[in-house]
Structure P
Amino acid sequence: MIRKVCVFTGSRAEYGLLQPLMKGLKEDHDFQLQLLVSGMHLSPEFGLTFEQITADGYEIDEKVEMLLSADTDTAIIKSAGLGMIGYADALARLMPDMLVILGDRFEAFAAATSAYLMKIPIAHLHGGELTEGASDDALRHAITKMSYYHFTAAEIYRDRVIQLGESPSRVFNVGAIGLDNIRNLKLLSLAELESSLSIKLKERLFLVTYHPVTLEHYTAARQMKCLLAALDQFPEYQIIFTLPNADADGRIISEMIREYASERSGRISVFTSLGQLRYLSLIHFVTAVIGNSSSGIIEVPSMGKPTINIGDRQAGRIHSATVINCSTDAESISAAIRSVLEPEFQEWCRNQSNPYGSGKTAAAILDILKASGKPDSIKKKFYDLTPQ
């Protein structure tokens, strides 16, 4: 019997990560792929990236608009509420046998809550991780408790999901799905990338992505000011910024980046969304990745490049030795940048291992879903580490 598997995506980065699994589901005759698209994909502010999904050859079964045009805590809460209302109607029409959710954002939390209350089994990717500076940390664990199948990115994360009370028989360490793209995509050449970006890339190049630390109050402007001051200490480096997600205070960071770029014409380029192919292709040519994005920790080490991880947003994630952590003040950031520019460190990064797997995650998930079948119920017994 063909099973209807609905994949939820609410952001550009999430879609890029899920694409190998979507491709596998679409091509496998045992499954019928459904797509539920929402969040930033449908927002002009974030590039209307649903158009890329359709350009890639995927049919979008349901679109749910839910983002308010504001970046306050109140707006985020209201957006999540609007999402739940829309997801309820969309899921009632689709009636999937399973909903696939990746990660921890508020859009995903709202989708998971809707599916759980509709008794739809959830398969969750990237559970068990820690990001102690972000509200995503608690949302991720909440999604775990609503999910039936769990596909973690490392063994320590599998252990943590089990620690949350999930049965080991439903928790699988399959590695990080983002590495599948690094393994399988044919990356752009320098000439192709420059043509696509409409800029000439220099040999000395930083890629910077910085998001608000959502469990802190009003720190975005101060932290971004420090990051920009640190970058000013390296005027010989070209900088490409990608703008932050739809988080509280995200607009503050975006406005500061645009102003910074306007005052340094020719050296700074700003992109709302690069897409997975251009993003990974660009990493191949950069000197370092700087900021507080999960991609710097999970994907970048597999490409032999150093990452500077700033502040507490990603605190708690395991990471390769190619990731250098620093605090948010300008002096710490600039010191970290100087350390990764050392030729010996650059060379050393090229041959380091990544704790997040080898890039065969999508195939492993498909095999497990086939072998597991459709659960008769989403009822679960709490798994005690110490039997009572």
Structure Q
Amino acid sequence: MNNHSKLNILYTDIGRGHPFYLDGIISELRRSAPSRIILNIQNVFGISSGLSLRIWQSANILYRIGSQGGLAGFFYKAFRQRRKASSRGFGEYFMGRHIRRYIEKHPYPTLVAHPILVPLISDLVPAYYQHGEIAVPREALVDGCKAIFVPLEESYKGMKKSIDERTRVLTSGLCIERDLMEKAEQYFADRIRRIKGEAELTGGFFSSGAEPRAHVEKIIYGLRSLADSHHRALVFCKAGGRLEERLRRMDTRIFSADKFPEDIRGAIDRCRIVALQYDSREEEEALTARIFGHFDFFVAPSHERTNWAVGLGIPMFILHPIIGTFSPLNRKFLLEKGVAFELTEDREANELGHMVSKLQHNGSLEAAARRGYGSYKLNGFETIAQFLIEELAICD
């Protein structure tokens, strides 16, 4: 083997989910093999230009519009469901022109987390596709990969039954942030102790990157309800986004990442609602790691972060409307596992505080937490990184 193996890692940087999964793998590769692997990290916006770049920019705009729900969301979902991930038609030709030129100049095994990239490069280099979500919608089914990584056996079955039988599909375990995985047992024990007690509980609130109006409104209603019921909340908001604008109308403290209080428990006790403002995905992840131990439940859409509910034992309240193609499948899985509750209407969000108190006192919140802990392996990022290290050694 050469002194260094090389791996291309190609981001789409559309939404949070796909980039997040690549972040985790990169972190593990750097931790496990810092001197053995050279990572060529790029994103499609950085290596595309001209018409190709405009198409990618349009795709990003379409994602943000479609992720608002409503009529636009309906048509966006229909478009995604009709499109085959393995297709390489006229549009894909123009999207992939500069990507292919980059790969031709850097002909190394390539890791992606968005299926649309696989047919653009799989005839040039070995392509590895990281599918981190439990749900496997139709547009995630893609052939031509050297290997596909999925988190659970349920994901494996959904992926394997619909793609070429020669494609390797490997079950990695849930892809959980290392900081959360390493402290999972202690966090879970602390959470159960608080839920079983009579003290107020603390919820974490997350919107999607697109911040749909309906989700933002339910978050605001839920925050007010928790405060009125003497519970507490930590809410994440993107700097300059719709949620931040709504939070500034409320009686709440908003901390930027560089002014994050050391005594977060004291801040929660004083304000009841604490907002955490972030500028980037990296800041959001770092803030999450610092305060995750305070969460007794969390509120979020069901198209991402569902791994927390089924792996870390933290009950989830699902924000409606259900938008996109991942959300309904993840929602179904969460409800079948008994680890989530739903905020279907604004009325339910307005009663969230009362709902949390009732679920705490009748044992349902504890039961949901226990059902979501210990059933699955949490080291998906590490498993994938180790597989790639071994694969690259063989390639060399």
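Values in this text are rule-based calculations from the coordinates and carry no lab data. Computed from a predicted model, the values in this text were never measured in an experiment. Cβ atoms are built from the backbone, for glycine too; each structure is taken alone.
Annotations for the structure displayed:
- Ranked by Cα Rg over 2.2 N^0.38 Å, for residues 12-227 alone, structures P, Q are led by Q, which has the greatest value.
- Each of structures P, Q was scored by distance in nm of label points 7 Å out along Cα→Cβ at positions 164 and 356; the highest score is held by Q.
- Distance in nm of label points 7 Å out along Cα→Cβ at positions 4 and 108 derived as 0.7 - corresponding label from P, Q: Q
- For helix-only ellipticity at 222 nm (-39500 (n - 2.57) for each DSSP H run of 4 or more, over all residues; to 500) computed as -14500, the structure of P, Q it came from: Q
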